[in-house]
Structure I
Amino acid sequence: MVKHSRRFSTVAEKVDLEKNYGPLEAMELLKEVSTAKFDETVELHIRTNVDPRHADQMIRGVCSLPHGLGKTIRVVVFAGAEGAEEARAAGADFVGEDDLIEKIEGGWDDFEVGLATPQVMPKIGKLGRILGRKGLMPNPRSGTMVQPQDLPRAIQEAKGGRTEYRTDRTAIIHSSVGKVSFEADKLVDNLAALASAIVRDRPESLKGPFFRSAYVTSTMGPSVSLDLPALQALESAE
């Protein structure tokens with residue numbers, strides 16, 4: 001049995017485990033029960049009905065949050081002569097090709113988003129074993145393989161608040177929606193954008209309901225169950 005601290009146990013008593021909360025009420029409660037001494041990250045966890053054993057039911061994508069993630073995002077761009085200057089001008093933190101590849105092979109990974117132009121994708125393929133497990137490997141499905149002319153837009157989106165989501169092997173999607181310091185209505189806006197993006201990626205082969213349950217939680221706080229019809233309605237309004 002998991003043992004929780006006295007602080008956690010005290011705030012957890014404020015959450016009704018038998019209730020499914022509306023999005024705004026859930027965010028207001030989450031802010032109240034998040035009492036760590038740092039600005040905790042707010043996360044969304046959705047249990048879906050997909051079967052991860054089938055490739056056509058795997059869900060993976062990215063979403064630009066209207067109010068960002070509340071943290072500094074460092075962006076790496078793998079680009080050769082075509083695209084490098086555009087990336088630097090657009091504010092990329094690190095731009096390179098062979099030099100960056102060598103640096104990462106040496107163990108460096110001090111960034112949050114990796115972008116690459118199609119021309120250098122064959123070169124960075126060998127980094128998949130290093131960056132893939134950390135979710136940093138550029139690839140077309142996540143929108144991180146970018147044409148040189150689209151780099152300014154992609155870099156701006158990444159720095160502004162771009163969150164990734166994907167189903168794990170238990171069919172659960174985990175993703176961030178902001179910080180506890182955000183106003184509750186801004187967290188709801190971010191939640192709505194993320195829910196909309198996930199629903200748009202619903203597999204065509206899936207039968208029956210898409211979501212089984214959904215929770216919001218903070219880094220050190222208890223989870224709060226979301227009312228699925230309210231979450232679906234929130235998604236429909238975006």
Structure II
Amino acid sequence: MKYYEFLSEHECGYFENKEAVSVNNIFVEDCPAFFADMLMMRGWRRFGKGYFRPMCPECDKCESIRVSVDGFTLSKSFRNIKNRNKETLHSLHRPSYSYEKLELYRKYHIERSEKRGWKLNEMDEEKYNKMFVEGAGEFGYEIRYFRDAKLIGVDYVDILIDGISSIYFFCDPDYAHLSLGTYSLLVQLDIAKQLGLKQIYLGYIVRENQSLLYKLKYKPHEILQGRPQNEEEAVWN
């Protein structure tokens with residue numbers, strides 16, 4: 001295993017008028033599951049071969065959150081969403097590229113750009129592979145969702161030693177009434193229970209950012225304390 005670590009800067013995706021954010025990056029070749037698991041427990045996220053976490057010197061608003069699988073119970077709202085998706089099929093696969101997935105990604109982001117003001121990023125086959133397919137190692141998977149005999153959602157996850165890391169989900173806006181984003185998390189929780197895994201890692205919450213607060217509705221959840229180094233113990237409360 002080879003990895004390269006460095007700091008980079010980019011525009012903050014959560015707050016306006018914050019032009020630069022320092023981010024700690026690791027690019028890992030042939031990453032083993034134990035190393036990815038260690039990083040997830042310490043607040044890292046993965047896209048492709050790259051792992052990152054915010055290290056902004058004057059800001060600590062990005063908080064890592066994970067859901068405890070054993071303690072999770074279905075609320076009335078969650079049960080309704082499951083019932084709504086009785087005819088929604090899903091299947092687990094190794095990550096791969098297809099034009100159908102690319103077009104679904106584009107359709108999803110165009111809708112989010114128009115309705116929620118998301119920045120519209122161009123996506124092509126090369127970028128798709130670098131973001132979702134490469135770096136999957138022995139632990140990366142995609143969950144495909146189908147309705148009416150067509151693909152309506154794709155969920156990228158890492159199934160690790162300690163739990164599942166939820167990477168990215170996109171779906172067909174025409175099926176918004178199914179609440180597929182929430183349903184995909186409920187499916188992850190079911191998979192984790194079947195595999196005897198303890199946690200679902202949901203990435204970051206920023207309490208001032210409304211688009212991320214949905215993660216708090218999955219209970220019980222824990223928040224990572226501070227920014228532990230890789231050789232330090234990770235404390236979740």
Check: Out of I, II, which structure matches -9500 when helix-only ellipticity at 222 nm (-39500 (n - 2.57) for each DSSP H run of 4 or more, over all residues; to 500) is calculated?
Finding: I
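Have a look at I, II and say which one yields 40 for relative contact order in percent (Cα under 8 Å, 6 or more apart), as calculated.
On the way: I: 40; II: 25.
Structure of origin is I.
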Check: Taking semi-axes √(5λ) of the Cα gyration tensor in Å from the coordinates of each of I, II, which one would give 34, 20, 17?
Finding: I
Next item on the list: Check the numbers for FRET efficiency 1/(1 + (r/R0)^6) of positions 37 and 165 (r between Cβ atoms, R0 = 25 Å, to 0.05) across I, II and tell me which is largest.
Entry: II
Check: To which of I, II does the computed value 5.5 (distance in nm of label points 7 Å out along Cα→Cβ at positions 53 and 85) belong?
Finding: I
Note to self: Among I, II, considering only mean count of other Cβ atoms within 10 Å over residues 133-140, which has the greatest calculated value?
What the structure shows: II
Next item on the list: Rank structures I, II by FRET efficiency 1/(1 + (r/R0)^6) of positions 77 and 101 (r between Cβ atoms, R0 = 30 Å, to 0.05) and report only the one at the top, that is, the highest.
Entry: I
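The numbers here are math on the coordinates, done by the rules we state, and not lab data. Since we're looking at a predicted model, the values are computed, not measured. Cβ atoms are built from the backbone, for glycine too; each structure is taken alone.
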